[in-house]
Each structure stands twice: as structure tokens, then as C-alpha cells.
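Enquirer: Okay, got some structures for you below.
Please treat every number below as a calculation from the coordinates, not as lab data. Only a predicted model underlies this, so the values are computations on that prediction, with no experimental measurement involved. Cβ atoms are built from the backbone, for glycine too; each structure is taken alone.
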Structure 1
Amino acid sequence: MTPAVLLWDFGDTLVDERWMRRPPAECPTWEAAWLDVMTDHADDWNVGRVGSAEIFAALAERSGMSADAVRSHARSCCERLVFNETAWRVASERRLPQALVTVTPDLFADFVVPAHGLEAVFDVIVMSFEELTDDKPALCDIALDRPGFTSPRSDALLIDNRRDLVEAWRDVGGTGYWFQNDHQLRADLPSLLLPGAS
């Protein structure tokens, strides 16, 4: 049956998730500093317990850059995403009502959403830091409720690169597709029964 609503994950589904690892010219050790700070703070950042200011300060301390330089570099990284061609094309074509449902910090709302016009692509954007939870099924339910989608969970197709999150959505009655790579999605489009799939 054709889904009534698409629920898109973002990192490593629509885009290459490694965009914040690019080092600036003045800091070749940036990636190590980023990974260290994420190890310590990513879980709290993703659910709004800390904000970008605290993360930028921690990155400045680890990298030797100023907090302003860190912020500027973060913005630059967020403006230069590498999109997965098929996934982004399908999302951009808006074949069905759709939401972006992502576990992400405030950096995403501040820099990624405006830089790439995501509000024009998705009917609703649900971000974990705003909802204070990283529970994907709960975020999917919010994505269905907020714009007044009336479809049951079984009519809502979650497209996500994390198999455990796809299975968690299925466990509560949703429909899910495990995104493994863009080539596989291209091959699987007809079986997903999306309008215009080929």
C-alpha cells in the first residue's frame, strides 16, 4: 500500500553525516577535537541539556581556536553538505506529505535548516533538542500530530539509516525502510510504492 506520509531522517540518510568533521585551514586537528567533544557532550546536546555556546566553548578549548572562529567554521560546515542524490531528489519532489524527524542539536536549526531551505521541503521539522528527547518513535508521533496528519502509524513510512530506529518505529505499528545507501534506495523505490517511483 502506498504510504500516506513520509518521515525522513537526515544524517546519513539525506546527507553524509560527517559534515562537521572538515578541518579549517588553521586547525588540522579539528576532527579529533570534534570527536572528543561529541563523545563528552553529544547526548546532552541532542536533547537540549546544553546548547551550541557551551559546545563551541568546549571546541575552542580543545582546538585552540577562539569561540567565534569555531562558530564561523561550524556555520561554514553546515552550509556545505553533501546530499545523497536519490534520497534528496525524492524528498525535494515532495511526492507525499512529509516530515523531517531528526535527532539533532540546536546547531541544526540555527545553521542547516536556513542554509538549505528545509522548511520549504518538509511540512514539519521535528528536532530532538526542541522536544527534549531522542526517542525516535516519540519524535515520529510528534511529526504526525503537529501538522494534523490524520494517518495511522502504519501509513507513515520512516526512512532512516539506523536499522534499530526503523525497527523501533515498526514495533509501535509504523512502517519503516532501512536506508543503507543511495544506490540501494534507487533500486528499492518501486517496492516502496512512492508516487512517481521508477
Structure 2
Amino acid sequence: MLPPEQDQIEAIGEQLRAKIGSKFTASTFLAGFALAVLTGQVFALWQATVLPFLFAPSVGAVFGALVLFVQGIIRLDELTMPKRFWIEDPNVVPLPVPLGGCYLTDPDLWELQKRMIFFWQRLSIVATWITSAGVMAMLVPLRPQNAEAVRSWTFGCAALGIAVALAYVRWLDAKAKNDFQGLVRAID
């Protein structure tokens, strides 16, 4: 049996994991929307004879956004890992209960909450805005272009969108490593 304070921390931890799970679900839904947009764009690329002026950059933006959504889903999923499977750190003092290295502490809760907000805002929300901008770019009332001309540089825009998204994710991971404490537990 756990002390009442530990029971309360574990209950809050379950509520926090449920909130992280809802962010995970929302990110998955939004990634599905971005994938649907991208599928429509690829279909249009090969079926249309004329395409919007900003079609290629729009495809690049949506590809980049999809990368950010996937990374957001991965990062949020990592936050739901039970503490038992966090990295062991010999400098962490275990709680005075059986298997104390497996129970959450108040600092653990704050760390999980900060990371959830960080990854949600900087991956899922940013990706949502990029997807929206990509869709809006196709609606800009500029002179449509011949599809043949657009096809030749759409791949480059897609590759650039992916490369920029991956560089951004790498930068975010470094920032998170510097800004947050590690999710570690005591050695059993």
C-alpha cells in the first residue's frame, strides 16, 4: 500500500497521461488531414493540366508539416512511457516505498507537463499552421501554370520541405535536451 501522498501523485500522473493521450489523438487526426491534403495534391499533380501558381511550394509545406506531425506523435507517445522504463540514473534517490524508482514524483509530473506543452505547441500546432498555409497558398489568385512546368520543381519543393522540417526537429530536440531535465529513474 502506498502513502496517501504517493497515491495522489500517481492519480495526477494518470490524469496527465490521459491529457498527453488526448494530444496524441489530436495530432494523429491532424496528421491524417495533412496526409489527405497531400494525397489530393499528388493526385492533382499527375491528373491536372493546369495547377495553381504556388502549387509546388504548397506541396513542400504540407510534406514538411506531415514530418512535424509524425515527430509530434512520436514525442507525445514517448511521454506516456511508464516510469519503470525510463533511463536509470544512479544519481536519482529512490522513494522510500517498494520499487520506489518506478513511482512518479512531483518534479516528474511537472517535467512531463512542460514537455507535453513544448512538443504540442512546437510540433503539432506549428504543423497545423503550416498545413493551413500550404492549403491557402493554392488559393492565391495568381496566374495558373502549366502542370508540366510545375511537376519539374514540385519534387525539389517537397524535398526542401522535408529537409527543413527535419532540421527544425533536430533543433527542437537539442533545445528540449538543454531546457528540460531528463526523464530518469532510480536504479532498482
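Enquirer: 1, 2: which one has FRET efficiency 1/(1 + (r/R0)^6) of positions 68 and 116 (r between Cβ atoms, R0 = 25 Å, to 0.05), as calculated, at 0.95?
Expert: Among 1, 2, the structure yielding 0.95 for FRET efficiency 1/(1 + (r/R0)^6) of positions 68 and 116 (r between Cβ atoms, R0 = 25 Å, to 0.05) is 2.
Enquirer: A value of 0.25 was computed for FRET efficiency 1/(1 + (r/R0)^6) of positions 52 and 108 (r between Cβ atoms, R0 = 41 Å, to 0.05); which of 1, 2 is the source structure? Don't skip to the answer; put the middle values down first.
Expert: Working: 1: 1.00; 2: 0.25.
Considering all the candidates, the number was obtained from 2.
Enquirer: Moving to a separate point now. When helix-only ellipticity at 222 nm (-39500 (n - 2.57) for each DSSP H run of 4 or more, over all residues; to 500) is calculated, the result is -13000; to which of the structures 1, 2 does this value belong?
Expert: 1
Enquirer: Related question: Thinking only about relative contact order in percent (Cα under 8 Å, 6 or more apart), which of 1, 2 has the largest value? Don't skip to the answer; put the middle values down first.
Expert: Numbers: 1: 29; 2: 40.
Going through 1, 2 one by one, relative contact order in percent (Cα under 8 Å, 6 or more apart) peaks for structure 2.
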